[in-house]
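Participant: Multiple structures are listed underneath, in structure tokens.
All of the numbers you see were taken from the coordinates with simple rules; none came from a lab. All values derive from a computational prediction rather than experimental measurement. Cβ atoms are built from the backbone, for glycine too; each structure is taken alone.
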Structure 1
Amino acid sequence: MSTSDWSLPETAVFDRIRTALDDETAAVLATVIAVDGSAYRRPGAKMLIRPDGGGAGSITAGCLEDEVRALAADVLADDSPRVETWDLTGDDDVWGLGIGCNGVITVLLEPLDESHRPIVDARGAGDAIGVATVVSDEPEIDLAVGDRVHYTPADGFADDTDLPAVLLDELEEPTRTLVATGKGETLTVETDAGRVEVFVDGVRPPPELVVFGSGHDVDPVVELANRVDFRVTVVSFRGGRADDDRFPQADGVVSASPREIPDLREWNADTYAVVMSHNFLDDRLALERLLATPIEYIGIMGPQKRFEEMREEFAAENRPITDAELERIYTPIGLSLGGDAPYQIALSIVAEVVAVTNDRTPQHLGRRGGPIHDRAETKTD
């Protein structure tokens with residue numbers, strides 16, 4: 001597998017999974033289902049593996065990929081899922097010697113089949129979905145590794161499942177939480193018939209970034225945002241070029257006036273806006289319209305003085321910007337990284353949006369207390 005395939009955004013990995021399903025290509029899907037200690041990826045990370053050793057996605061920084069590819073051949077030959085655990089913490093274990101991982105990592109390897117279709121369909125449609133997969137053989141209650149049921153926020157668990165109702169009842173609340181947060185966790189459920197381990201994977205569509213502007217500085221923002229798995233739409237103002245060839249890495253390009261912003265799409269808290277038209281009037285009108293939406297991040301290119309002039313115009317029109325609205329406005333846009341080249345500026349912008357998306361206050365990881373990755377907070381009765 002090439003480096004570019006290893007580092008694909010999650011959306012591209014799901015696209016590869018869909019293609020393999022459509023083409024009926026033999027493949028194995030490896031999913032991290034549990035991590036104890038430090039690891040490069042968290043539960044839910046996926047890697048598609050073809051019989052020739054190629055594929056897409058990553059589950060570690062390279063610590064286990066060769067091992068997993070070797071096991072994938074056995075999974076395909078047996079046509080049966082399996083769970084494997086690697087302990088990378090021991091000093092006497094070659095896998096624990098300074099290769100970037102220092103935890104216990106458990107991975108589910110499964111032959112890719114149509115039971116994965118609802119996941120890729122939901123993500124492609126922009127819908128959230130949960131997947132509860134049995135990861136321990138439980139012959140006493142007629143359950144085996146790979147048995148699964150899908151969950152949607154609107155309808156709950158699907159009816160087409162052999163998982164017992166008592167198990168689904170215990171999984172209902174944690175599955176709802178994991179779907180809402182887009183996280184995954186292996187849960188242990190105690191039933192009268194015995195203990196069952198189930199990996200619940202909350203799969204959410206990627207967040208959306210809408211960039212207002214059509215200048216040359218938009219291109220690197222679109223490119224970097226695409227690479228970190230945002231769906232990106234470019235909105236061009238005042239006759240700016242608005243075709244797919246102008247921004248080939250955007251998911252959509254439209255032409256509109258700032259006054260039309262409320263009608264462009266359904267705005268929600270999973271949408272983020274970057275305003276960088278460099279036209280004062282357009283930016284001010286765009287800000288006014290965006291403040292009327294529920295989005296929580298409105299980034300505006302330009303110095304603080306420029307924004308203060310906007311605030312003065314708002315006040316002169318008897319429409320002062322409130323303190324609550326100021327909390328949603330990020331200007332000057334971007335993190336203070338010190339660079340002024342186009343890609344350095346774009347990096348500071350996209351990094352800020354990623355931080356806000358993950359509800360983080362940017363800081364050096366070396367000065368952060370606790371784990372790098374947030375842990376899911378769920379419970380079963």
Structure 2
Amino acid sequence: MTESKFKHGLQTRIVRAEDQITPGFESFSTPVTRASTVVFPDLAAMRALDWKNDAQWRYGLHATPTQIALAQRLAAIEGGNHALLQPSGLSSISNVYFGLVKAGDDVLIPDNVYSPNRDHGDWLARDFGITARYYDPLIGAGIASLIQPNTRLIWIEAPGSVTMEVPDVPAITAAARARKVVTAIDNTWSAGLAFRPFDHGVDISVQALTKYQSGGGDVLMGATITVDHDVHVKLKAARMRMGIGVSSDDCSLILRSLPSMQLRFAQHDRVALSLATWLKSRPEVVAVLHPALGDCPGHEVYKRDFSGAGGLFSVVFDERYSAARIDTFCESLELFSLGWSWGGAHSLAMPYDIASMRTAAQWPRRGTLVRFYIGLEDEADLCADIEQSLAKLA
């Protein structure tokens with residue numbers, strides 16, 4: 001009888017395969033490493049691991065080489081030193097709250113903030129013993145008067161992703177640093193391309209990678225990006241304790257999209273500004289809220305601090321058109337789908353009741369606001385679509 005060359009049984013050989021792969025393979029894409037369990041060559045290597053070291057992996061929930069590659073690239077785009085991946089942009093916001101704020105602390109939030117962030121602050125105030133106060137997004141250096149001894153965190157949104165006010169970020173961060181208060185910015189609008197938060201004194205940048213970084217409208221993910229290692233470690237500890245992780249497959253999709261992000265952003269920016277400028281001439285519209293236009297609140301700050309605007313802007317319709325008629329306008333659009341979010345190839349439109357969303361100050365405009373996201377369709381087709389829907393308002 002011939003002795004088998006195999007030491008183990010078939011099932012063991014399937015589970016414990018000793019694959020023979022020719023070394024030296026290279027490609028432009030980052031390999032997708034899927035893992036729940038990470039294994040170690042020996043116990044000394046396992047015990048030498050430091051969970052604070054971003055280049056080391058100890059369990060699949062926290063890092064694989066694919067996730068580390070994406071985090072490093074995101075940090076490089078914004079000029080940060082560290083990035084933590086989250087399953088959504090809102091999860092990144094939550095990570096900041098739970099990493100830095102405890103009962104008895106105070107948080108300042110701009111009145112134009114992303115609505116789920118407002119809901120998060122209100123929830124923590126109601127059930128967890130913090131205070132959440134809302135401020136005029138154009139307050140600038142005046143925010144110093146609102147900082148209390150227990151203020152631990154100041155949120156910034158630049159610009160507001162619906163009403164488009166552009167805050168004076170350096171003035172706010174200077175006031176915060178003078179009182180040793182951490183600042184966090186929702187920088188999703190600019191994708192980290194058109195605004196460099198760490199150059200303006202910000203401590204934490206939050207990104208919804210769902211938007212321009214993904215570019216396909218098919219991935220949910222977020223990130224918190226930092227320069228300071230101590231702040232990063234606090235956020236990382238909170239993320240670990242909450243058991244937050246992301247899929248390596250989703251990371252690979254965003255890694256695939258990053259090389260084209262700047263080109264896509266520039267195209268969105270060009271067409272959006274062209275359409276926004278055209279809409280200013282329409283009699284149905286009383287205001288176009290696009291930071292690159294001179295009458296947008298905070299435009300001078302935009303010119304000083306930003307290098308582009310991307311595809312998102314809003315318009316305010318004349319108050320003679322009821323909210324119901326504006327709903328009809330939105331539903332009559334053929335190339336603009338009804339939906340939230342932005343950053344993908346498809347254009348979107350959504351009406352908002354801004355007065356119901358403000359608590360710090362009264363919204364000064366009376367007509368209904370519609371936010372447009374300009375995708376990658378032909379500009380002439382998008383213009384014609386808006387025009388045919390405007391005609392139905394008459």
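Participant: Going by relative contact order in percent (Cα under 8 Å, 6 or more apart), which of structures 1, 2 comes out largest? If you can, show how the numbers build up before the last one.
Facilitator: Numbers: 1: 12; 2: 16.
Largest calculated value belongs to 2.
Participant: Out of 1, 2, choose the structure whose coordinates give mean count of other Cβ atoms within 10 Å over residues 51-58 equal to 14.2 when calculated. Intermediate values should be presented prior to the final figure.
Facilitator: Working: 1: 18.8; 2: 14.2.
Comparing all candidates, it corresponds to 2.
Participant: With FRET efficiency 1/(1 + (r/R0)^6) of positions 147 and 339 (r between Cβ atoms, R0 = 35 Å, to 0.05) computed per structure, which member of 1, 2 shows the largest figure? Before the final figure, lay out the partial values.
Facilitator: Numbers: 1: 0.10; 2: 0.40.
Structure 2 gives the largest value of FRET efficiency 1/(1 + (r/R0)^6) of positions 147 and 339 (r between Cβ atoms, R0 = 35 Å, to 0.05) among 1, 2.
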